[in-house]
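S.K.: Several structures are given next for inspection.
Only the coordinates and a few stated rules stand behind these numbers; no lab work does. The model shown is predicted, which means the values in this text are computed figures rather than measured ones. Cβ atoms are built from the backbone, for glycine too; each structure is taken alone.
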Structure I
Amino acid sequence: MNGGISIVVRNLDSIIRLSEAYAKIQLRDFVNKDDVKRAVKMVLKSFINTQKGSIGRNMQFKFKRYLTINEDTFDEAFTILVKLFKIAEPVDSIKFVEMSKFNAECERMNIQNNTF
């Protein structure tokens, strides 16, 4: 092996399914590059966490670029959604957030919907 990790079809299938799940969470019918990056990060972190002490730390260092992805935009959008949910008026004991309000707030904060 040349400084990598062995990967099997099961791992690739997990990455595909996780990527699809991230897309669905964001109500998209397609998977984008960031979904795949998040899935790779999750699978890799899970694998590294199963390793003992120095091996895990060594792997964490080697794969650092795959473990640090920018999720700031997603976090900002999620914060906006939580804020709008808190101030939403319940209808029949259920709270709704109007997409138009969410989009307007994202636009005001200079967050494009296709970036998260």
Structure II
Amino acid sequence: MNDKLNIDYITVVKEQNDQDGNLIGYLVNDSMSVSNSSENRHMRDVSEWLKTNTALPQYTVEEIAKAEQDTINSEARQYLASTDWYITRQFESGVEVPKDILEKRKESRLKVFD
């Protein structure tokens, strides 16, 4: 068995954490997931690479902000979709949309950023 470590293929390493923030492994070169086990051949390479390099966090600040905005967008769009019938009803029959619905729809539209 060849135990020589080859770390030349590693250019970037990101931490991978579970939902509680515990380290469970690494993402190597944005394509290979390596479990945090000393029995894993690739983990031995990653450990060697980490002696002279630093792993990046699982997500950047920008990625976290985008994910948060995506959630806000989704919730706002869901509310707008669920209340579209009020607008259709007003258009078709003249029944006024309740003011609180109009106000919340306006707030929802203002929350959406792409």
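S.K.: If distance in nm of label points 7 Å out along Cα→Cβ at positions 25 and 105 computes to 4.8, which of I, II did it come from? Don't skip to the answer; put the middle values down first.
M.R.: On the way: I: 1.9; II: 4.8.
The read-out was computed on structure II.
S.K.: For distance in nm of label points 7 Å out along Cα→Cβ at positions 33 and 49, find whichever of I, II sits highest and give me its label. Can you show the working numbers first?
M.R.: Values: I: 2.8; II: 1.7.
Going through I, II one by one, distance in nm of label points 7 Å out along Cα→Cβ at positions 33 and 49 peaks for structure I.
S.K.: Starting from the value -20000: which structure in I, II was helix-only ellipticity at 222 nm (-39500 (n - 2.57) for each DSSP H run of 4 or more, over all residues; to 500) calculated from?
M.R.: I
S.K.: Given structures I, II, which gives the highest value for mean projected area of the Cα convex hull in nm²? Don't jump to the answer; show the numbers that get you there.
M.R.: Details: I: 9.9; II: 11.0.
Evaluating mean projected area of the Cα convex hull in nm² on every structure, the highest lands on II.
S.K.: Given a value of 6, 23, 23, 16, 12, 11, 7, 2 for P(r) over Cα pairs in 5 Å bins from 0, in percent, for residues 41-80 alone, calculated from one of I, II, which structure does it belong to?
M.R.: On the way: I: 6, 23, 23, 16, 12, 11, 7, 2; II: 6, 19, 13, 13, 10, 11, 9, 8, 6, 5, 1.
Among I, II, the structure yielding 6, 23, 23, 16, 12, 11, 7, 2 for P(r) over Cα pairs in 5 Å bins from 0, in percent, for residues 41-80 alone is I.
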